[in-house]
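In structure tokens below, several structures.
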Structure I
Amino acid sequence: MSFDIFIVVFTVLFLVVGLYKEIFHPAALFLIAVTIFIITGILTPEQALTGFSNQQIATIILLLLISNTIQKVGIINFYFSKFLKENLSYKSFLKKMFISVSSLSSFLNNTPIVAILIPYVYEWSKKKNIPPSKLLIPLSYAAILGGTITLIGTSTNLIINGFLISNNLEPFGLLDFAYVGLPATILGLVYILSIGYKLLPERKDVLESFLEKKKEYIVETIVKKGSPLIGKTIKEANLRNLKGLFLVEIIRKKKKISPVSPTDVIEEDDVLIFAGQTSSIVELVSSFKGLSLPDLCMINGEKVDIVEAVISYNSSLINKKVKDTDFRAKYDAAIIGVHRNGEKLRGKIGEIVLKPGDLLLLLTGKDFWKRIEDTTDFYVLSKVKEIFNIDLKKGNFVLFSFLFVIFLSAFHIIPLFTGLLALISLFVILKISTYAEIKKGIDINLIIIAALSLAIGKAIVVSGTADFISSNLIALFSPLGIIGALAGVYIITNILTEFVTNVAAASISFPIALATANYLSVDYMPFVLAVAYGASASFATPIGYQTNLMVYAAGNYKFKDFIKVGLPLSIIYGILCISILSIIYF
């Protein structure tokens, strides 16, 4: 193993572990990795920066901007409400939801689609007295599977297409993924309707769970000057056996008192940390005049609501303390509670470091709904209002003009990038979108990750790491021949994508797949497609794909639920992919 190969392997391992352990933000980890390659001379600055001028990366940005516009005009909400009616049975709703979500995800970014559907699914399940956990994992899986049908269905496919172009190879057409993606999606639907739904847990929804577990959210209160509680014991202040709440600890001048004794005396400026159900929080503050929410959690105004939201995968809130988020100024809402699956949180609300998938309990002001219209920092779970007050003509124009551009691209009448750029310009001219909205909709983190992933792929190639790994891969799978090597590439990619981002999995596996095909002197296309499908097929863990993470907390799932439902699907999906690719290409 040469020094360059050692550096690349070490850096890639650092990247994988860093992404899994969340040492830094994903974009920062990619930046560190590429910096190492430049400093060690494995990459030149020009090679490291080529991703930022890659047409496929620009296409991803344009697709996200158009997805944001379609979401803003509300036309998707309207059609979902017509298609997913309240009078449907569980299996009918499940089938219609899966078909509609996978179809839309073939052409639109799947994250906003799942974000739109979570409140609908949540409310529908409550009205039907069905646990949301019986529906939300299928919602995520439908979005993932639908994304594998076309070139633009997922950013992974576009990034891999960018790899092909950067290696001077023939790029994919819009529907080149459908030969495997469409049968795989149909298979996924059959699996969910026949076996998968039986494996889904029947967990209480988050609100019901609070009523029984009573230690889900933590809530911070403060004993202010002049409080009638000062000098009283916990028992005398009637704080010991509150309905739906439990006094977890007292923080007194940086000292923590836990567990709290009934004889502990309350002092001025004591911070009391409670845990419990949402409905008891406002009652707690209003009933005990001597207890107040801290300034960080206060909202001005006569009318306030309590809303639940889940932090998104690419949120700017990630790894920030609650007190450093400036949440109240941005959204006219205060974070008064935090829930994290499988983890008991302690301490002051302001000191909690937020993570992807955290559930937030928000006290919202009158401007909250207006301010969150374009945010992707979090997605609201509580369905407070129906969103049908839309301009149907404008909404249909936006949706069908986008589909028209896709049609023109599919038949090679105009390049996809040109069509999307023209469409964005048209939306601005017609004042459907504004420059400010476009600027706000650009995901800088995604751009950095996507562009630098191409640089990481380049480093794996030029250092000889791809050839080194592929030769060992072929030796390992040689008894099974070409199909065995193809399966090996798929398995490596799929394992990676379950624990790191799909973009990272693709950037690591693509050069290995290309080197393996060259080593065997066979067509590179099935190996590249195996990477694309393997990187997208994240079913067995909640952390492998952002839509899984979104439904993780919303459905009150446990990590093992994804393994139980998703692992059989992963195996079936993998077998189908390898089989179809083998039939077509070998």
Structure II
Amino acid sequence: MYANPFPRSDILCLTRVVNTRKLLDWRKLLIYSHRWLGIGIILMFLVWTLSGVVLMYYGHPQITMGERLQRLEPIDFSRATVTPAEAAAKAGIKPSRVRLSMYLGRPVYRLTRNSIGNWSAVYADTGEVLAGMGREQSLQWMKQFAPEYASTMTYDAYLESPDEFTRIPTLAGFAPLHRIAMNDPAGVEYYISEKSNDIVQRTDRRGRILAISGYVLHNLFFFRQRTWWTPLLDWIAWTALLMAVTGVVLGIWRVALKPRFRQKGVLSYTPYSGWMKWHHYAGLIFGLFSISWILSGMIPITTFPIPGWSEVAKRVESNGEGFIMGNPTVSPRSTMTKEMARAITGGSLNLQPLRIESLRNALGKIQEKFSPKEVELLQFRGEPYFIAYQPPTTKEEAGRWTTNNAINFVNLPQDNPHLFVSIRHPENGVMTSFSKEIMEQALREAMPNVPVIDSEWLTGYDDYYHQTTTSFELGRHKPAYVLPALRVRYNDADQTWLYFTPSLGQMVKFDKRDRANRWLYYGLHVMDWPGLFNRRPLWDIVTVALLAGLAAMGITTLLPAFRRLKRHAVRGCRSAFSPKKARTTQSPSHVAVPD
């Protein structure tokens, strides 16, 4: 017999060289990269597409301001002796927002430094700061808030940290929470904040199922409070993007302009068969849409390595469009200058001039129109006002209230029936809107010494000032887009556009980066395009069809991916557990092959 002319070490070296050449071949690298990136990310890709269908129509459970106002006690300010300034001193804060309502039959001020969370509560009759609400107090308050459930409700849980339905950052700030179950057929549960002594959330069985299958899964909100949540989303998003890009390149490279691949005796445009054939075709049709959706979905993750985009991304995640309404509530996404804030608010919130008698008289003017259950202090151009929303009288009416996010219960402004009354001059009566002349004066003060390109009173929405899908903007403190609105375009470096709304005393700002983000995020991710988004059911048909195409890209790879992983697992097990052949020590010059 012949001896093997190649030593074993040379054979192994030759094998490594061949494998290295395969890896250095860009075509092999492209194929293997897309294959294994797809296997690693396919389940999350399917979660995104399928949960996206849910997000088109449902975002997150919430207690709306309509239901909350319907159930609150009417304000009784007759026994009040404490001014807002004294209440702020008792709470030890300089507030930016002050609300007045009732708590267990007594008037109470609710104050916060920020626009949404960390509220403090002070009794308006004694000046006593409310202690954190305990278990028994929460049940007592809940029985008054929802008396129809008084005989069935039970204390369900004390949440020191948020659960899946209170993980939205602006809701998480209200923890610890008392969760109380109504034990009704709908599975209603209410959440009461121990810190603010106020209701902050309402869920039912249907809403919880939709939230889990939509918003929570789409954003992996199970892990929202974990430090590694953002890096995890970052890694998944970049992996998905690389998978989609390699897939599009591979799909174009492997398709034939004329049928030349023979599959079971039939010519085909693709070299693949079975499930992978349909995956190839689906990728060719929907691959670019997958890239655009992944890219636009990455904007809120704040990891774009493009100059200037990290700032835009942080603005998107923290809030919505920049605006000021009354109190200097400024969204980080579109930073307001001091001049802009002063043009609407007249400066920081000043509580010193407010006296009990003037507050009582202002409330009296509102009570002539309807019985208010909560009012908020609003400072407009240096003058203090109360804004009061007219409470709905029935559950059905409360359900028809306009809501644009999941923190609607404390989010101002809102596009719902309301009145203003001057606290210093209540004799002037109530009004539903400020004058157009005042808003035109504000525009001249908002950006002094900056040329105005044009100004126009809008009676219809434009491409930037309009309401988009609320389920994509959950938890963001953002404006209500109401008409008419005065749009002013300025000739500054940021190409600023300001919108002034007299019915809410509000200013909304868009600069060139905000407008770019409107197209890159809402345009690409929400399909919010002119002529499409406002035409239902055209928008529904197009968006569902595109999501179905993306789902088909993933579904057609499930069985091939399973088979491949199974083959590799079997080979690995055989290699790991098969008996090793005994090695024979040979002369270094050659290896003999036995007979």
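Ranked on distance in nm of label points 7 Å out along Cα→Cβ at positions 230 and 406, which label among I, II comes first with the largest value?
Working: I: 6.4; II: 1.8.
Answer by largest value of distance in nm of label points 7 Å out along Cα→Cβ at positions 230 and 406: I.
Identify the structure, out of I, II, from whose coordinates percent of Cα pairs over 47 Å apart was calculated to give 18.
Working: I: 18; II: 29.
The value was obtained from structure I.
Can you say which of I, II returns -12500 when helix-only ellipticity at 222 nm (-39500 (n - 2.57) for each DSSP H run of 4 or more, over all residues; to 500) is computed? Don't skip to the answer; put the middle values down first.
On the way: I: -17500; II: -12500.
Source structure: II.
Coordinate-derived values only; no laboratory data. Just so you know, these numbers come straight off a predicted model, no measurement behind them. Cβ atoms are built from the backbone, for glycine too; each structure is taken alone.
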